[in-house]
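J.: Some structures to go through are shown next.
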Structure P
Amino acid sequence: MKTNKSFTKRMKVTKNGKIVVRKPGLNHFNAKASRSSKMDKKRSSLFVMTNKSRARFLPNS
């Protein structure tokens, strides 16, 4: 089965095997946002995946 490359490129697997992604939809309309809220948007969050979808989307992990 082919890997979904566009989905795979949006995530990073850490050294311990955790999956880290950026929250979607935070690129535009940030001019009025405060500095602290902009920094909150840049932070990555952990992404929980089942083993079945992990095998499909991240074949090398």
Structure Q
Amino acid sequence: MPPFLMRMLLWVRNPPSRNQQIAIAVICGVGLCFAAVEHVFGWPEWLRATRVPHGPRLTFP
């Protein structure tokens, strides 16, 4: 049985406390907000990965 199904089964049998449920919902909400902002506005240019040259490049004939 896959691990995520085992985790779901344990949660059904012994659900987390109310505070844990609220914490999980807040964390999921923050993640969804970040994903929505990134989807709407795109990735900022200053966070893009670009290669930085590390000195002269040697070429062999």
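J.: Given a value of -19500 for helix-only ellipticity at 222 nm (-39500 (n - 2.57) for each DSSP H run of 4 or more, over all residues; to 500), calculated from one of P, Q, which structure does it belong to?
T.: Attributed to the structure labelled Q.
J.: Quick one: semi-axes √(5λ) of the Cα gyration tensor in Å came out at 45, 20, 10 when computed from one of P, Q, so which one is it?
T.: Of the structures listed, the value fits Q.
J.: State the single structure among P, Q that was used to calculate distance in nm of label points 7 Å out along Cα→Cβ at positions 17 and 49, giving 1.3.
T.: This value belongs to structure P.
Coordinate-derived values only; no laboratory data. Small disclaimer: the values here were computed from a predicted structure and weren't measured. Cβ atoms are built from the backbone, for glycine too; each structure is taken alone.
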